[in-house]
Structure I
Amino acid sequence: MADNVYLYFGNDEYLVGLNSRKKVDQLCPEAEQSLSLEVVDGTAGKIDDAVAAIDQCLAGFRTVGLFGGKKVVWFREVSFLKNAVIMKNADVKRLLGELSKDLKAGLAEDQFLILSAPGIDKRSSFYKALKDVAELSEYAIPERDYEARPVALKRAITLFKREGYVIDGAAADAFIDKTGFETRQIMNEVEKLVLYKGDEKSIALADVQIITSSSGEAIAWDFTDAVAERRLGEAIRIFRQLLFQKQTAIGLIIQIESMFQNMLRFREYIDAGWLRMNGNRIQWANDQEIDDYFSEMSDDPRKMHWFRASKLAGQAVPYTSRALAARKRLVVDTHELMISEGSIPHDLMFETLLAKLCTPRQRRR
């Protein structure tokens, strides 16, 4: 393995960018960068852009630095390494082959290549070549929520602790609910809370609710929560905010459909005696029948993070299975109407749906 080729990659783009920048500054201090550093933009959505970027990268370390001496090439944000269409192009494959060949032959002692990418196809010949010659650093947020949430939660608690602050469990859960799992958002919101609290080193739920901003993902959770809890005014307000942020009614109705499907599942588990609410948390029964049933499922609900699972179960409790099934059917019918009916605006259809879904519960006499 060479000691002058480095690959930083993964879907945690903040940590990829942060650590690749640290390596660049380590190899080429700021005072030397005007003469010894060449930055190649790897952002490419088209084949021609990818070809031009690879060609520039090759030329970068094939030419010596100004006045000789050290040459550092930073091939930055190489977005096409996970794009199947671009990676299959003959010119792209040829140029990446040349790059691999040069790297395997070895760079000069005073030449360095740093690649940073939001992702890379690990089956590709280029990745396999890099494994042989480069120092690899992957920064990835797990794709499944129940795996990503504990990672994000631990990261947030660690960041608060590093600043000398303690955050209680409920506040930490609410914090991640608002920020989502992306590291940049978490760090920004940690900084805001630290500035807000000042010398008071304990962070409570009320602090999070006052200061922490919701990410786009968290706003979508706020929206589904408002619908599930029949808060019509808030549901319509957030719906309009999401439309302003370029979300689509079709995309949002799919989220509502999924939410009611999950609520129906949890209602059925409650009815079967498989789980029960213990305060604000759920408890699963210990039973072989349950183990056998969930072992056949690809998304075992017991693996869902306790906070999200408890919230779904708590939201399902006020409904009957029949009521949830009827609401799900209403959402599906509206979704189908949106696709087939072109004369009625989607936002109007959606707000009519919200009014029906958020009808207050009838009090029993």
Structure II
Amino acid sequence: MKDKKFNIYEIARKANVSIATISRAINPETRAKVAPATLKKIDQLIKKYGYTPNLAAKHLSGNVTKTIGVVFPYLPGIFYSNYYNHILAAVSDYLFDTHYQFKMLLLKVAGDTWDKYDFKVGERVDGLLITHWFKFFSKKSILENMKIPCVVLNDVDRKIKTQFVGVDHYLGGQIAANHIYSLGHRRIAMLSGPDWSMDNQQRMKGFIAFLNKKGLRIKPDLIVKADYLEHMAYSKVETLLKIDPKITAIFACNDQMAFGAMSRLKELGIASPKDISVIGFDDEMDAAKFTPPLTTMHVPIYDIATRGTEILINHLQSKDAKKSLRGIEILPVRLVERKSTVKINS
């Protein structure tokens, strides 16, 4: 009999109870409402006939799925990045002791494809955690008028009325610049991330603004785009050295680019940090283990995703669950000083 797939209607008929009773029995939140003898009979039938509950359908009567969606851009090699893995780990860990589950939504970017998409109906989710929101929606107003509660992780735009959780990347850029400047470095190069990243833009602006206040300007040709990619930063180091062989510091807008830069410097026989200091951004797990250990800006992405998940779940469990979320929470960004930066000529 186990070869035959039984559905909820057949289990209800065998147990001589209603479908509603079966639903209550298989839902951890309502099992206690079913009589012990009936519950035992249902459990035995489920085991005997190999019935597998449809988790997405358990809450259809209340138009609730107990599922949230985590929106990522569909990028090549996306899960080689600690950034996205930390987000998934945080969401998974937070939901572990709840009755919620999550589904990962890898969305390809194509014009205004997602502007009118109904995520609640199309993906059967109650709420969304969104990364890189601007890659999916053509207008800021789209994000404000979503038909589903959502929390945006990073890429904070204070002009948009939705819920953001992130850090002040502009301030982080300033702190990084202050560190390099205070060590006496004046001939500085920069490896920037992709143009589409708002966080990257803020890191660059903060770094440049601090130096400008000190009367120091980075030459435009010493700001080279490496798209957050280690191998691209690796290939750009020689370009920077040809433009200015006497640079003493490199600011990389993420750790992956810093790793690539330091690897290439080592191959070229240029000591880091003795000859060229390197500072990154993010504080990935490999930063402390790299040779030399990387000085970087710590972005608490796990905490950002945890807090975003907490806000979303608390909202979905409240009486205002159908309303949109509004607000901004900024977590601290801080310098982690290791061995890849030193005082000039020290």
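Tabulated results
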quantity	calculated
Among I, II, structure where distance in nm of label points 7 Å out along Cα→Cβ at positions 138 and 154 as derived comes to 1.6	I
For -0.54, -0.79, -0.88 (log10 I(q)/I(0) by the Debye sum over Cα atoms at q = 0.11, 0.14, 0.15 Å⁻¹, for residues 130-321 alone, calculated) the corresponding structure among I, II	II
For -18500 (helix-only ellipticity at 222 nm (-39500 (n - 2.57) for each DSSP H run of 4 or more, over all residues; to 500), calculated) the corresponding structure among I, II	I
Structure responsible for 2.7, with distance in nm of label points 7 Å out along Cα→Cβ at positions 146 and 338 calculated and labels I, II on offer	I
Among I, II, which structure scores highest (criterion: distance in nm of label points 7 Å out along Cα→Cβ at positions 26 and 98)	I
If semi-axes √(5λ) of the Cα gyration tensor in Å is computed and equals 47, 25, 21, the structure in I, II	I
Ranking I, II by Kirkwood radius over Cα pairs in Å, for residues 10-193 alone, the structure that comes out highest	II
Comparison of I, II by FRET efficiency 1/(1 + (r/R0)^6) of positions 234 and 330 (r between Cβ atoms, R0 = 30 Å, to 0.05) - largest value held by	I
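No lab work stands behind these numbers, since they all come straight from the coordinates. Worth saying up front: this structure is predicted, and the values here are computed from it rather than measured. Cβ atoms are built from the backbone, for glycine too; each structure is taken alone.
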